[in-house]
Structure I
């Protein structure tokens, strides 16, 4: 299978990029590559594979990210990912979590390039889908690029052709995973130099990219851009990505169109017993930057936690967006939300199995 085009990607994010969030993002952008949360390969091989790997066919192109350092286990995890239909398998060499590093994977593998390269080689021999690597540029306060170059040289020899680089060091001591997303300084020139020195590799830059202006700037130096927390908190920023970067019409031109296309999926998941709040937590940022966004977030989050909340809850809120106006400019006002709270039917009976 040919490698994916990683011009625009949404990063793997723990407790964020689950299958519900990815389905929602796919309603906004057709061509952006979506990644799963990082899945520890031991949990995959010994746990509920269906729960961990299940995804909707509409999510393509979609990649799974695995965490681990056992070469054979990573090979077997890659086989499972291919069997489930994923388009790519990615190895995590960037997570700075103490728990992850205690398991000898994540960012600490920057000091174990042979393990990563051997894993790439075994995985590539076992599957036909691309095997890629996501890494940080260095460890702790060492600002040399020696670890990064050593890793990239080894995995290139093993046949890896795509490397995603978070342009910060991982500080394994003294910082929490959350602080590691912001405190270590961004050093994009290191990633740009890596592309110049490895021109035949597809180099994708990650870290601190906030909008499409930043994307355009980074594409002057790298082959692709991976957005992280900003894409999660402000998903509609990718509404123009298909048109601008892939020359295709966007999936949906308005937030309301995205929301209404999401409702049937939501109803199907409720029928399977998925709690409403487990789904709607991923859409709270849909109206970020639009007047009334706070009222939208409050309406959805409060109503979703109601004892018998179901799809009618969100459909009622969604109705306020377009009632009386085919192209409503934003979410409901605080006054509308207050009126909605007392509206009959707001606590309608749940869908079967909810």
Structure II
């Protein structure tokens, strides 16, 4: 049975009669107005952020969402009250199709470069272990915060890597900066943890050959710092390591993690950055990082160029920020910023 459509004027009246008293009971209301048919409350900023969080939950229970921004005056906020967002129905056909296509291209890459079927499955299992853990971490953290999200979209590519990674999309806006931080950082941390294990397993199981027999081998254009440190300790000076399928998958996983965790645009690191800073500073830092990656592509390897230009494009689109852009990240989450820095340093390509 369908519900009758509520006219915009009825929505405005309902907000002022139902939501207005709740807001005024918790905050000092300076002005009530209607901006482009959206009820808006200009209020004094609360002394305790928990007040705003509790208020937002009460408003959501009544079927509405608050969009909170700093107002022009010092210590004042604007609160736009809009109907609660209803996520569209997900279509899983693309997710399944891209997953199977990427699994095929990754397996073919391992098959061609690492000794047939066994190498194909080792490469597929290791790289997908990193990528799936990354995306699953996003997905389950989104579920924990009750933010609707898609299943991952895997992106196939030609060998030798076989994939450009995967993405997961939030199907509704983030409510506050805590969600931006938790959901944005969950993926890189999860994938990085698996990549660390794969790095040690891969390095310790890769063959070592005498230095004089390695002249015909081509070296990788760069090495993640973690992998460099492990090989420096493990590999004797008169030996050269030839990466097996597991180690190469770890190499790919660390590079993908590094790029995704960079503080730019709407990548994972961009969400983390936006949880700290405002929109203007976020745009400036995103632009600088995008240009730096392009410079890396010119100076080190052309493979970075595509990612750099993509970052610039996404930076131009900007970051909408959370619905509540006033409430700061809770103090007990600042350890996550330290983990973010450690992750970026250890996966840094050198």
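Nothing in this text is a laboratory measurement; each read-out follows from the coordinates by a stated rule. Remember, it's a predicted structure, so these values are computed and weren't measured experimentally. Cβ atoms are built from the backbone, for glycine too; each structure is taken alone.
Among candidates I, II, the computation of helix-only ellipticity at 222 nm (-39500 (n - 2.57) for each DSSP H run of 4 or more, over all residues; to 500) that gave -11500 used structure I. Name the one structure among I, II that Cα extents along the principal axes in Å of 81, 48, 33 was derived from. Source structure for this number: II.
One of I, II was used to compute P(r) over Cα pairs in 10 Å bins from 0, in percent, for residues 44-115 alone, and the result was 19, 48, 29, 4. Which label is that?
Working: I: 19, 48, 29, 4; II: 16, 25, 15, 13, 17, 13, 2.
Of the structures listed, the value fits I.
Given 14.6 as the derived value for mean count of other Cβ atoms within 10 Å over residues 20-27, which of the supplied structures I, II does it correspond to? Answer for the origin of the read-out: II. Taking 0.05 as the value of FRET efficiency 1/(1 + (r/R0)^6) of positions 68 and 100 (r between Cβ atoms, R0 = 25 Å, to 0.05) derived from one of the structures shown (I, II), identify that structure. For FRET efficiency 1/(1 + (r/R0)^6) of positions 68 and 100 (r between Cβ atoms, R0 = 25 Å, to 0.05), the value 0.05 is produced by structure II. When distance in nm of label points 7 Å out along Cα→Cβ at positions 12 and 212 is worked out for each of I, II, structure II gives the greatest result.
Structures I, II were shown, and Rg and Dmax of the Cα atoms in Å, for residues 204-299 alone at 15.4, 47 was computed from I. Quick check on the output: -0.39, -0.94, -1.12 is log10 I(q)/I(0) by the Debye sum over Cα atoms at q = 0.09, 0.15, 0.17 Å⁻¹, for residues 84-283 alone, derived from one of I, II. Which one produced it? Derived from II, not from the others.
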